[in-house]
1. Of structures 1, 2, which gives 0.35 when FRET efficiency 1/(1 + (r/R0)^6) of positions 9 and 273 (r between Cβ atoms, R0 = 41 Å, to 0.05) is computed from the coordinates?
2. A value of -12500 was computed for helix-only ellipticity at 222 nm (-39500 (n - 2.57) for each DSSP H run of 4 or more, over all residues; to 500); which of 1, 2 is the source structure?
3. Who wins on distance in nm of label points 7 Å out along Cα→Cβ at positions 41 and 321 among 1, 2, i.e. which is largest?
4. The value -0.41, -0.56 for log10 I(q)/I(0) by the Debye sum over Cα atoms at q = 0.16, 0.19 Å⁻¹, for residues 81-128 alone was derived from one model only; which of 1, 2 is it?
5. Any idea which of 1, 2 comes out highest on Kirkwood radius over Cα pairs in Å?
6. Determine which structure produced the value 0.8 for distance in nm of label points 7 Å out along Cα→Cβ at positions 161 and 185, calculated from the coordinates; the candidates are 1, 2.
7. Figure out for me which of the structures 1, 2 the number 0.75 belongs to, where FRET efficiency 1/(1 + (r/R0)^6) of positions 121 and 177 (r between Cβ atoms, R0 = 41 Å, to 0.05) was derived from the coordinates.
8. Ranked on distance in nm of label points 7 Å out along Cα→Cβ at positions 105 and 249, which label among 1, 2 comes first with the largest value?
Structure 1
Amino acid sequence: MPDETTHENRKLEHLRINLKENVQFRQTTNGFDRYRFTHQALPEINLANVSLAAQFFGKDLRAPILISSMTGGAHEAERINLNLATAAQATGIALGLGSQRAALEDSALAYTYQVRRVAPDILLFANLGAIQLNDTYTLDECRRAVEMIRADALILHLNAIQEAVQAGGNTNWRGLLTQIEQVCRALAVPVIAKEVGFGISEDAARQLANAGVAAIDVAGAGGTSWTAVEAYRAPSSFLRELAEAFWEWGIPTAESLVRARRGAPQLPVIASGGIRDGVDAAKSIALGAHLVGYASPMLRLADRGIEDTIAGIKMIEEQLRVAMFGIGAENLDALRNTPHLEKV
């Protein structure tokens, strides 16, 4: 069992479990199998002219791809994060880092998150658990997290079910929305509200928009199940059985994306959760997403090295480009407004 007294050991366990164990949803899909593009035999565009260029928070991206928040706070995590950041810099995409709580509580771990030396130009997101605002964290910790990595925005992640099934989890979520609102009003950079794999409902999206978040990452069901991760980490058979009961819990990503768009139509939305290729990325954007996030596939690529990570990103980009070509969408605005996506 991991030593629960240190965040570093917890991060190492998370890394090990995600790389070595099957913690994907067993039955729940990301929901994009319920959508299909209507193929256009005469796309009337040149594939060479299809542009993936995007903009988010005023920063130009070469493609609407985000390497989603995964890790940090342990020595091995530094290697992963530097590989991810180097690949993001080379391909012109965005990167979110894992929760920085470990480094806020032990400054000696800050180096595992500090990637600007290899990625000076990328759109970079800091990350803290929103529930910490109901514990001891204040605006000061949010500022420190941003300053620690010279981030362009701060992710506040929401993981209520994960906390509820783990030993010593934070389960007092009463009044948290007010705390989030205070951070949104005072922080100098935009705040992104992000789930961790259970999805955002229409009501939650509306609440978060009213609280002042600048974007929402739905992080829906269909990819990594963090209750499955907690089942592997459980220190007792009771907690293992509890966590396993929620292995399939959550709103599938495609469904959550649609619901979040209804709840917060004015906000940019990030689609993530079980997205594994560029075709699902195309479907995400056609459903209204502005960025598409990948976590587990990028973690496995980064564990192998920088070249594999860059190659994986380029494959996703080319799959997205060909999908756009197949429906005659020359740019992301055309894809977002395509009439050629149907529910099946």
Structure 2
Amino acid sequence: MIRVRVVIPCRNEAGYIGRCLGSIASADRTGMDLEAWVCDGMSEDGTRAEIEALHETHPWIKLVDNHARTTPQAMNLGLKPDGYDVGILLGAHAEVAADFFKQNLAILTMHPEAGCVGGVIENVYTDAMSRRIGAAMGHPFGVGSAHFRTGLKDGEVDTVAFGAYRGEALSKIGFVDERLSRNQDDELNYRLIKAGWKVLLSPRIRSRYYVRASMGRLFRQYWQYGYWKVYVNRLHGTVTTGRQLVPAAFVLFLILGSASAFLHPWLAMAFAAGLAVYLLAGLASAVHAAQRVGDVIGVLGAFITLHVAYGSGYLRGILDFVLFRREPQGQAARSSR
């Protein structure tokens, strides 16, 4: 019987965590010994009571105290202890499909060269704003080749979300780098590939994720993604994926283009032309991505937010981690995914 451990970083996720664990309880777990470790950052909103109540009827649900209250520490609290063959990192805002675990194990069995497998996330919208943000996050114009969001690939990729990791692989390459506030699984997957394992994506592996409905929160999230990606690059001495450079180049274009526009009319025209091309491409993509006509401008706004946030975070990361050679100091994000 295959031993599966689901690790869920969590903090103040009342309502969401119950649905997440409920979907695990309803999933097909035939032929596996499955346990869910909710690594909670000392929640104060009723989350812990929900977990404890579910533990009464489902003893395989375990509440683990995460006194550090950060995501990477939560991940390692679940992944480091022995006792599993496959470890799955899941978000507290996620719900898994009925065959989620069966499909993960089937693909790992079919592909012994895979150290990690994952699937496609279906966004769930709680209001109009989350619907627009979700549309932008699920379109190639917004997130490039992040195939776990776009669902446009079946096979070998550079990273997945909610990955199922072969315990054997983790024991060889190590666990989550606790210095990283974001991009922990990206960096972990990079080390897997560097060690000779493959990361595979399959649309057969399905999960749902409740999109957070705030442009401000979206900006902070993607600013951190860009910022911490630079630290990952510094750790490994390379740019881990080419798509990460595009938003930074766009922000540089905005800064340098707007500054040079005052120097000469031709420079102003070139800047205006480049900006027009971006906006037209963004508008066409928003029309394609939007579920409703009234969402188009909001989706375009989400595209711009994603690109500016990631790009500006990346540039700040270059300043801090490359030019000034700073080390992370108490900047870890709260453990909610």
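1. For FRET efficiency 1/(1 + (r/R0)^6) of positions 9 and 273 (r between Cβ atoms, R0 = 41 Å, to 0.05), the value 0.35 is produced by structure 2.
2. Going through each structure in turn, the value belongs to 1.
3. With respect to distance in nm of label points 7 Å out along Cα→Cβ at positions 41 and 321, the highest-scoring structure among 1, 2 is 1.
4. Comparing all candidates, it corresponds to 1.
5. Comparing 1, 2 by Kirkwood radius over Cα pairs in Å, the maximum is at 2.
6. The value was obtained from structure 2.
7. The value was obtained from structure 1.
8. 2
Values quoted throughout were computed directly from the atomic coordinates according to the rules given, and no laboratory measurement underlies them. Every value quoted in this text rests on a predicted model; they were computed, and no experiment measured them. Cβ atoms are built from the backbone, for glycine too; each structure is taken alone.
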